[in-house]
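Structures incoming, each one as C-alpha cells.
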Structure 1
Amino acid sequence: MRIDVALLPDLVADTDSVFAVVDVLRASSAIVTLLERGVPAVIPAASVEEARELRERLPDCLLCGERDSLPPPGFDHGNSPTEFAALEPKGRRAILTTSNGTRLLNQLAAAPAVLVGALLNREAAAKAMLALAAERGRDATVVCAAAPDGTSIALEDALGAGAIVEAALRLAA
C-alpha cells in the first residue's frame, strides 16, 4: 500500500484510494469536535444552498457553516471548533458547509472510503485509513483542502497531512 499526499485538491490523481480529507482550521476540526460533543452524524454540504435544502428535508438537524468566515443568515452556528466545544447537541445531527473542506468531501464521495483528518484526530485517522486501505486493497491518499482560493497550499493543512502520515508510518512499523 502506498500513502500519497495531495497538497491541493486538483492534484488528486486517482479517486480509487482511501482518502483522508484535511481542512485543519475549519471543516476537519469542526467535524471532529462535533462528533466528540455527541453529534451522531455530520452531513457535509457543498454549498449554502445545499445545506438549506438538506435542512428543509431534515428539520431536526443543526445547521452549521460559513462563507467568508461568517455564518450565513439563518444558520444555527458558524463552523468554529471553539464554538462547538460547548455545544450540547442532544442527539441532533449536524449539516455543515464550509468554503473548502465540505466541498472536497462531497467531491470525493464516490471514492471507496473518505475519512476526515485533523490534528485533533491524527492517530485515529491514520489508524482508520490504514485499516480501510488494507481491507479494501487500496492505496491511501491524504488530501489538503487548500487555501480559500482553492489553488494555494494551506500550510496548516500540509502540517495536518504530515502529522497523519507520520502517525500512519509509526503505526505501520
Structure 2
Amino acid sequence: MGSPESLPRLRPMILDAHTHLFPEEVRKKRKVFCSRDAAFRLLYSDEKARLAGLEDLLEAMDREGVDKSVICGFPWSDPGLCREGNDFLFACYQKAPSRVLPFACPPLLPARQAEKELERCLSLGARGIGELAFYTRTIQARDIDRLANLLKPLGGSGIPLLLHVNEPVGMNTRERP
C-alpha cells in the first residue's frame, strides 16, 4: 500500500450552475430587446450589465478553472423569443458539448405553447429546465399551478428545474417584508 503522497490528487469538477447566454443579435441590439420585454429591460437596460455569448463564457471558464456550465436563456414574455433563445443554446451545445449543459426556457404563457416548446427542447437534449423567473413580480399561486401543469409530464424523470422565486429584482431593502 502506498503512502498518501503517492495517491493521485483528485480535483472535484467545478460546475457553474447558473449562466445566461444571449445570441449576437440580442447583444448588439440591447435597446430593441429592452423595449420588447419588461423583465429584460429591468435587468439589462444599463449598458454595464453584461450580455455574454458562448465565446465569452468559455474564455471565463478557462480563466477561472470551471469545467462545465449550465447555460440558460432568458424567460422572455414572447414565446418566439424563448424559442430563438433555446435554439441558440442548442447551437452552443453543438459547439462545446463537453463544456456546457443547456437548460430549456419555455415561455410560461400560453400554456399549450409552453408544453410544446418544453417537449421540443427535451427531444433536442435539454439537460434541465430554467431559468424560469418572475423578475417583475412575486410568484403567485396561479404561477405555481401553471408550473405544476407544465412539469407534470416529467414525472419522476429527475430533470432539474432552475426557478427564480425571490422578490422582484430591484426591490429596495427598506421595502422588503
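Of the structures labelled 1, 2, one was used to calculate Kirkwood radius over Cα pairs in Å, for residues 85-140 alone, giving 12.0. Name it.
Of the options listed, only 2 reproduces it.
Work out the source of 1.7 here, i.e. which of 1, 2 gives that when distance in nm of label points 7 Å out along Cα→Cβ at positions 69 and 93 is computed.
Only one of 1, 2 returns 1.7 for distance in nm of label points 7 Å out along Cα→Cβ at positions 69 and 93, namely 2.
Work out distance in nm of label points 7 Å out along Cα→Cβ at positions 21 and 61 for each of structures 1, 2, then name the structure with the largest result.
Biggest value here belongs to 1.
Here relative contact order in percent (Cα under 8 Å, 6 or more apart) has been calculated and equals 39, so which of 1, 2 was it run on? It would help to have the intermediate numbers written out before the result.
Working: 1: 39; 2: 19.
It was calculated from structure 1.
If distance in nm of label points 7 Å out along Cα→Cβ at positions 77 and 109 comes out at 2.2 when worked out from the coordinates, which of 1, 2 was used?
The correct label is 1.
Can you tell which of 1, 2 yields -0.36, -0.61, -1.13 when log10 I(q)/I(0) by the Debye sum over Cα atoms at q = 0.09, 0.12, 0.17 Å⁻¹ is derived from it?
2
Taken together, the values in this text are just the output of simple stated rules run on the coordinates, not laboratory data. Treat the numbers as computed from the prediction; the structure is a model and nothing was measured. Cβ atoms are built from the backbone, for glycine too; each structure is taken alone.
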